[in-house]
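Visitor: The next part holds the structures, each set out as structure tokens.
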Structure I
Amino acid sequence: MINPESSHNKQELRRKIRRHLRDAPLDEGSVYEATRQWLAARPALRTVALYAALPGEVNLLPLVTWDPSRCWVFPRVCGDALVLHEVRDPGHDLVRGSFNIREPSPALPVVQVSAVEVFLCPGLAFDGKGGRLGRGRGCYDRMLAMARPGAIKVGICHAVQRIKDTFPAPHDVPMDEVISGPARPPAA
């Protein structure tokens, strides 16, 4: 677990976590499997918001082919907002977009945020109270603030991204759950 040393400077915390992610062994397979099992136990959740992983984030794209009967939606950056689009074939439907992030083609069907039943959310770090530290632009928090009541927000991360405190601000939307891999002892 990373200790933010009670620093309230989120930018410094982001730098520390990025540095730690570059150096730490990551077990993506266990986080993917835990997420797949979490979804398998909840077959009634039909509309799921997912993401195309950036370096250091857990790749969940195989979930789309694991259960193609669900409606999988991915965010596309549009100014300071995220627009959700249905994706059926990540290899074909995702293109390089803003900030060189893979995102859905704008030609794909738009899905309203209010239709999403569960949001699988990336982040730089998560704390035990559901706090999520994003990349600093606030796009996810603005989108999640528009979620329908009862929509489940699940943070997805590597074990090394679990920290004591993300120092949430009033506008930060907390996660209902966090799925991460097993903790590993630091390399000697």
Structure II
Amino acid sequence: MNERIARLLDQQEIERVIHDYCRGIDRRDLALVRSCYHDDATDHHGSFFGTADEYVVWVDKLLARYRFTTHALNQVTVEFGPDPDRAAVETYGISVHRGDPAKPHQNLATAFRYLDRFERRAGRFKIASRVAIGEWSLRLPETAWWDIPESHVASRRDATDPIYALLASVGIDGARRDER
């Protein structure tokens, strides 16, 4: 295969891992989040630094504080060095968090960057190390929220979210992460 085409396919695979990570966080699909990391990966995320397994436990407790989170990704820059199985990846994004009504200080929008070292092992690119950089945060007043009417299809933070029914409708088992 042409080297340039191979690099484009590698970049697409890396970007898919980042998208899966954000879906996993927003849906609280911790198996999906964990599948984005190599077994010996590390993550430095705010006050947390540790292994991927420890990160999943930590982030689940953090996510439990919120009614929802939404991650919107901006540019993703993938830089390959001389080794085609390693890449430096910088991802810009903005996340919105809504806390429990009794805790309005948790309502915020945050700009972030992920600085990831991706490695291809056993034919798959995954995160080998991540540093999450906080750029800024903005508190959102409770009066700024408008609740989605009950007549609309609702987002869920578990396997009952409509995305999983859509995946199943085209024959994709949400639990089979490494085959995608």
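Read-outs throughout are calculated quantities, based only on the coordinates presented, and are distinct from any laboratory measurement. Remember, predicted model here, so these are calculated numbers, not experimental data. Cβ atoms are built from the backbone, for glycine too; each structure is taken alone.
Visitor: Kindly point out which one of I, II the value -6500 was derived from, the read-out being helix-only ellipticity at 222 nm (-39500 (n - 2.57) for each DSSP H run of 4 or more, over all residues; to 500).
Guide: I
Visitor: I've got another one for you. Which one of I, II has Kirkwood radius over Cα pairs in Å, as calculated from the coordinates, equal to 17.6?
Guide: Structure II accounts for this read-out.
Visitor: For relative contact order in percent (Cα under 8 Å, 6 or more apart), which of the structures I, II scores highest?
Guide: I
Visitor: Suppose volume of the Cα convex hull per residue in Å³, for residues 98-169 alone works out to 115; of I, II, which structure was it derived from?
Guide: So the calculation was done on I.
Visitor: With FRET efficiency 1/(1 + (r/R0)^6) of positions 58 and 82 (r between Cβ atoms, R0 = 25 Å, to 0.05) computed per structure, which member of I, II shows the largest figure?
Guide: Max of FRET efficiency 1/(1 + (r/R0)^6) of positions 58 and 82 (r between Cβ atoms, R0 = 25 Å, to 0.05): I.
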